[in-house]
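Next up: the structures, one after another.
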Structure I
Amino acid sequence: MSALLVVVLALPAAGAMVAALLPGERAGRVAGTVAAALAFVASLLLWFDRSAGGTGVIRPWHEVDVAWAPALDLRFHLGVDGISYPLVVLTTLLTLLCCAYTVGHVPAGGRGSALVALLLVVEVGMLGTFLALDLVLFFVFFEVVLLPMYAVIAGWGGAGRRAAARKFALYTLFGSVLLLVGVFTVVASAGTADIVALTGGAALPRGTQHAAFALFAVAFAVKSPLWPLHTWLPAAHTQAPTVGSVILAGVLLKMGTYGLIRVAVGVAPEGARWAAPVLGTLAVAAIIVGALVCLAQSEIKRLIAYSSVGHMGFVLLGVATLTATGIQAALIGNVAHGILTGLLFFLAGAVKDRFGTGDLAALGGLRERMPGLSGLLGYAAIGSLGLPGLAGFWGEAFAVIAAVRRGGPLWLTLGVIAAVGGALTAAYFLRLLRRVTHGPASPVVAGAVCGPIARLEVAAWSPLVVLALAVGLVPALVLGMASEPVRAVAEWVAR
């Protein structure tokens, strides 16, 4: 089963090559979708025949460890455990849905087969980031996503796509430089890049841990994104094509929060304890700022983009508590955000395709013209605002609980303010529904010629609809597999 880790990476890589090289444009899209489907099936198979090996904090279910650059003592070291597995499956699922969606919906700007190929290359980078157990290998995969995502935004995005793509690239490169310096600092001090050996911080002196955590935290905060390093996100989401927005929100942001847990907290726990109050404060600031900005937004994709700032603020607050409850909240918050915000961007894209605008004031009365689409939008919105029974509830609720349980005036205050941010989240999503779905149909909606929801759209959206309910009702789908590794990480940080 260990070889399956390589297969999970190889399938989308091969699919990208086939999609790009096939002469038939539609054939390339179909071939890429088939490769994405096979990668999804391979990721599901990782659940079987699990056996946690090793004696360290990280005990992978499956592991591949071979020499990569022997002269530099670098290894091609991959592994999957309960922390990374949900994100691996989320990545393969969302990429499959985006590729399938592209079979019938090719945005203007270029060949659809080229778009599918780029999405598959991005998938390789994201999967490699979640599977890498070598710091240098982690950095390499972390960087793989930059150029293809830049090309997706710049090639198939909206009117301001080139400026948005440049901003995305510049911010990401800034974070990459800090990540590279952090990796060099750790490897030079510890003499190894193996994440399994480094986790727990035993190989690093206190000063090095502080420096490494600061570098890692800022690098991952750019990708997460954490206020005030979030300003690339709204432009990238708004200008990206629908599938680009889904991948950005659904998985790409999770590379930052996963890196914060796996690398920053795991490798430099003393640095994490030192910086936790600052990280928690910035996370709560992101929750409040994101919510207030959403209340003022007048464009649907931009509102959903800013909502990600607030949602990821709850994830980062959970991580900042450095408790098992908080890290579990961060993990399920990551998955819930990927499911629900991915669904929201799919639906926002469908709205813009049919009515030619994302302006909230111009979309009134959607319920009268397209009750099915309106109902799905309402479902995704109330899931994102944290309604109990849907996936968005657990991460936000337990991030607040973790902060309160952490104790002390600072953490109690942060927990209370975050709870207020949760109420503001409900306010802006209810405002979205009131403006878009209720009331009399606006002239734009009433005069548009739009067909019913297509079967391909139903196929792309249905898994996310089902998962939002399944994770909401049975959070153990995510939390159960992560409980042991999370507890191990929390115990090491608490020492």
Structure II
Amino acid sequence: MALGRRWVVGAAVVAVGWSVVVSPAVVAAPGGVAISRVQADGTYLVDAQGRKVLLHGVNNVDKQAPYVEPGDGFTVTDADADLLARHGFNTVRLGVSFAGLMPTRGVVDTAYLDRVGTVIDTLAARGIYTLLDNHQDGLSKIWGGNGFPEWSLRSRPGVLEPNPGFPLYYLMPSMNRGWDEVWDNSNGVLDYLGQALAALAAKVNGRAGVLGIELMNEPWPGSAFTTCFPNGCPGFDTKYQAAMQKLTDAVRARDSGLPVFWEPNVTWNETMPSNLGRNPPITSPDIVFAPHDYCIPSQLAIYLGLPEQLRGLCPVQQDKTWGNVDAFTKRTGIPTLVTEFGDGDATVLRNTLVRADDRFIGWQYWHYASSFGPGGPKPDPFLGDIGRDLVRTYPRATAGTPGRLVFDSATGDFAYTYTPHALSAPTEIYVSDVHYPNGYEVHVDGGTVTSAPGARVVTVEATGAASVTVHINRPGSAGAPRGGH
């Protein structure tokens, strides 16, 4: 399907407090975008210019061998990268597999590393950061899942042991024994995983487009899971943190400056708080917290066919999850990136987006598969209802300290306030390419717009030390309120 026209709007230098309406124009897909490695700075992620970076993106996780094959109809390609960049996404969580990295004990698949490198470079050319996600679900193919190679574990299902499939297979005694092997480093399984991730780190060393490595997707506590309810499991989390530190050290031995992302154990998704960083504290630099935001009632409706009405409980659960994020941030002082959320439930998705905006926290939506595989282009997935929530006007780089951030996907009204810092690069605001069919108005207090007419990205420079407020809205709209939410 043809992607059709994209209206582009922008402004030349605009005096403080002015409003301007710019006529729509056609824009080509961006390419050759400059990109710098992102690092942690307190609770923020910052670029090489010191600007606070906000990440909006998608997951692209191929769980089946041969993994990460551009052109296979799943893995992102050049055309997908163009599509994602045009819609303002600046990150992709790319799944990698321990089973793919090291299909034979102690032997790394260098061809797989090469394919991963190709995708990273493809995305970086469009200004898109890649988070490399060591993905597992259900521990291993042994249980009908994916992730750990079969040679790395000794545990096997019993002859008469029932397998209920995802997600209930995590309750299988044999799988819990397998997870215990991981956390006990039985058979050297963590050592081998460290070797595989170290090889991955060596492959991406020097690539500015790499956001970091996420050490393990949705780690399960194994037989200790019963200790995690109802208030989390500090005993297990201490052991888990030691495993994360061991893997971090292996990665940093091959790329000392690479950010490393730690997920909470997966009982987090059932609103259990994480005790990472409590005993001991997190002292390694450039560690990023990588929680997920799912609603269990919604998941039960999706995967087990339970009543849809259960989704009415989601705001309460998600408030609890975000309260856990707040508590973790206050205790550890490290950044957060929500690396999975959504799962096709529009209400749950909106709950996440609003709560993330309130905290200036980035996210990666689950899930995106290539729109340009065999059989020709598919319809643009970001033009439906969910896509219109995901494609947002947002400050992708802030030359200062972020404040209030509001975007209404129904109206296109955007408001953002920040306290400026004297930096060498301006604040950059991506303006949605789907919410302003007749152009947009931009109004700035405390700064000037310095982007050229027709720019998809509005750049703003402060005129003093006072706070800067930017409003963007459709022509004739009252826009977002000038103060508060």
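Figure out for me which of the structures I, II the number 18.7, 65 belongs to, where Rg and Dmax of the Cα atoms in Å, for residues 118-381 alone was derived from the coordinates.
Numbers: I: 18.7, 65; II: 18.6, 53.
Derived from the structure labelled I.
Looking at structures I, II, which one was relative contact order in percent (Cα under 8 Å, 6 or more apart) calculated from, given that it came out as 14? It was calculated from structure I. Here distance in nm of label points 7 Å out along Cα→Cβ at positions 198 and 326 has been calculated and equals 2.2, so which of I, II was it run on? Answer by label: I.
Give the label, chosen from I, II, of the structure having the highest value of distance in nm of label points 7 Å out along Cα→Cβ at positions 342 and 366. Intermediate values should be presented prior to the final figure.
Details: I: 2.0; II: 1.2.
For this comparison of distance in nm of label points 7 Å out along Cα→Cβ at positions 342 and 366, the top structure is I.
When Rg/Rh (Cα atoms, Kirkwood Rh), for residues 422-461 alone is compared over structures I, II, which one is greatest? When Rg/Rh (Cα atoms, Kirkwood Rh), for residues 422-461 alone is calculated for I, II, structure I comes out on top.
Taking 27.6 as the value of mean count of other Cβ atoms within 10 Å over residues 262-269 derived from one of the structures shown (I, II), identify that structure.
Details: I: 27.6; II: 23.4.
Among I, II, the structure yielding 27.6 for mean count of other Cβ atoms within 10 Å over residues 262-269 is I.
Here Rg and Dmax of the Cα atoms in Å has been calculated and equals 21.4, 70, so which of I, II was it run on? This value belongs to structure I. Have a look at I, II and say which one yields -8000 for helix-only ellipticity at 222 nm (-39500 (n - 2.57) for each DSSP H run of 4 or more, over all residues; to 500), as calculated. Derived from II, not from the others.
Every read-out reported here was derived from the displayed coordinates using simple, explicitly stated rules and does not represent laboratory data. Everything numeric here is computed off the predicted structure, so don't read it as measured data. Cβ atoms are built from the backbone, for glycine too; each structure is taken alone.
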